[in-house]
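Listed next: structures, encoded as structure tokens.
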Structure 1
Amino acid sequence: MKIEFDVSGFEQGADAFVEQAIGPAIVEAVNAAAERGRLAVAAAMPAYLDRPTPFTQFGVGMFAAVSVVGPERETSALVRIKPDQARYLQYQIDGGTRGPGDYATTAQGPLVPGVDAELDAYGNLPRDYVDEQLADGAAWVNFRPDQPPVLVKQEGGRLLVLAVIVHELHYDRPRLPSTTWLPRP
């Protein structure tokens with residue numbers, strides 16, 4: 001009795017099985033895990049940020065895994081903060097100082113709500129709030145020459161402070177627990 005094995009045929013069959021059956025299952029499992037991670041990060045944001053907006057929470061994205069053919073067969077997915085949200089959240093994640101001309105600021109400094117401002121459901125100035133207030137008689141005034149302007153409006157004999165431009169905002173300590181979400185230069 002003589003037994004012969006066609007090793008090359010077995011290797012080709014095994015490779016084809018891995019690429020057609022096991023490979024897609026691995027990609028599906030990696031993507032399912034990454035999606036759960038993406039959703040978990042978005043769901044955890046309210047524990048670290050005060051009323052995050054939909055813009056912030058929808059900013060958690062993912063690069064999905066794809067089938068990789070070849071000897072390495074490495075499969076990976078990446079959960080990330082999208083670029084616009086990452087620029088905005090940079091100081092929440094790393095701490096630091098947001099100053100004039102930084103992303104989401106004015107040329108003179110960050111715009112913050114005044115004590116008499118009407119805020120949206122997330123604690124922010126509503127979109128177009130400044131323009132609407134200016135159209136309704138508000139004005140930018142400088143209380144001191146060395147300070148940025150303040151948006152004020154007189155109503156019922158009372159001066160309302162609607163918005164203030166500040167030189168800078170300090171974020172002494174990171175509020176989000178990860179420093180791996182932002183791309184590094």
Structure 2
Amino acid sequence: MKIKAKFLPVLAALVVASGCSGYRPAPAAFHEALYQPYVLDAGDTLRITVFDQDNLSNTYNVDQSGYIAFPLVGSVPARGKTSKQVEQSIASMLRQGYLRDPDVTVEVDRYRPVFIMGEVGAPGQYSYVPGMTVQKAVAAAGGFSPRANQGNVDITRDINGKVLTGRVVTTDPLLPGDTVYVRERLF
């Protein structure tokens with residue numbers, strides 16, 4: 001019996017350590033993405049204004065293929081581009097026989113949503129608001145459940161076409177399209 005009692009603390013330590021083995025700290029690129037210009041993707045809604053052309057000025061959705069269906073010129077690629085780059089593309093396309101010197105402005109009207117899963121009151125899809133942190137997103141999702149680990153969460157983020165997952169504290173900012181997973185606490 002003494003031998004078994006001697007190994008009990010070691011066994012308990014191994015069980016706790018195995019629960020932590022899934023820890024994935026956020027890679028450096030994860031936080032660097034927060035300071036890069038915003039790139040468009042499916043689910044974003046853009047407000048496009050063409051000066052003195054009311055029939056072209058409107059809101060347009062970036063479709064699942066990453067394109068905007070724009071009058072006169074057709075499909076305009078938007079996925080992976082900044083709003084400034086889309087402005088330049090549309091202006092260039094309109095110059096090719098439609099308008100002499102188009103003045104185009106592109107702004108994000110509505111960002112793609114964030115997704116919140118796990119130990120929250122109401123998991124689901126929520127509208128992204130600039131400046132949104134994990135804590136604010138969890139609050140929008142009904143707050144933490146009684147079993148939630150409130151110290152840190154896992155975020156899955158698409159960075160330059162590569163999907164990365166990392167663990168961050170709840171004060172970290174989110175980006176549009178992020179998926180937040182609130183884990184259950186061990187004790």
Structure 3
Amino acid sequence: MASAPAAPPDDPARVLLVLDAQHAYLADPPLGVPAARTVSANILRVLEHARAQAPPPRIVHVRNAGESGEADEPHTPGWQLVFAPRPHEPVLDKTKNNAFEGTRLAELVPPDADLVVIGIQSDFCVRATCSAALARGNNVVLVRGAHGTYDRNETWAGGTVTPAKQVEEEIEAELEEAGVVLLEMHELSELFAAR
């Protein structure tokens with residue numbers, strides 16, 4: 001008989017934040033981000049790796065609540081999470097890019113905890129949440145390949161389009177300059193190692 005998965009400690013040293021891993025964003029394009037299949041597979045790998053730790057980090061799922069008629073409108077198929085949270089994994093609904101704003105995320109992420117961030121969208125929720133976490137004193141790790149976004153229409157540059165991959169790389173460089181640690185998928189074994 002398999003034992004039940006271990007619950008995270010009450011005051012975790014590490015927290016895994018899964019941002020907006022919802023059907024609307026991880027569907028096949030054009031609804032989902034261009035790299036939806038790769039990003040989805042990598043999010044699942046990080047999530048499974050975190051859950052396999054003993055004890056696991058605290059895992060928090062954040063779900064974006066879009067406006068009426070949007071693909072992530074609450075209680076529609078696109079709003080639903082792709083990866084079912086376990087009973088001890090909180091789910092927070094947000095309406096802002098910064099997942100700390102208007103939610104109880106600050107209660108779930110101790111100020112001295114390392115925050116590991118994966119999810120959608122690199123240039124909105126990922127950027128804003130990582131920046132807010134740095135400002136409150138958290139060490140922040142962003143996993144390359146486990147976050148993604150859409151192509152960016154450059155309105156001021158004659159209507160050209162910046163590919164999503166380039167946007168993701170720009171955000172990684174910006175966040176790394178600000179103090180975020182970038183981790184490659186092949187470095188997962190180090191992700192939740194003891195401090």
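Quick note: the coordinates plus some simple rules give every number you see, no bench work behind them. Fair warning: this is a prediction, and the values are worked out from it, not measured in the lab.
Structure above, values below:
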item: Given 22.9, 91 for Rg and Dmax of the Cα atoms in Å, calculated: source structure among 1, 2, 3; result: 2
item: Answer label among 1, 2, 3 for the case where Rg and Dmax of the Cα atoms in Å, for residues 62-165 alone, calculated from the coordinates, equals 21.4, 78; result: 1
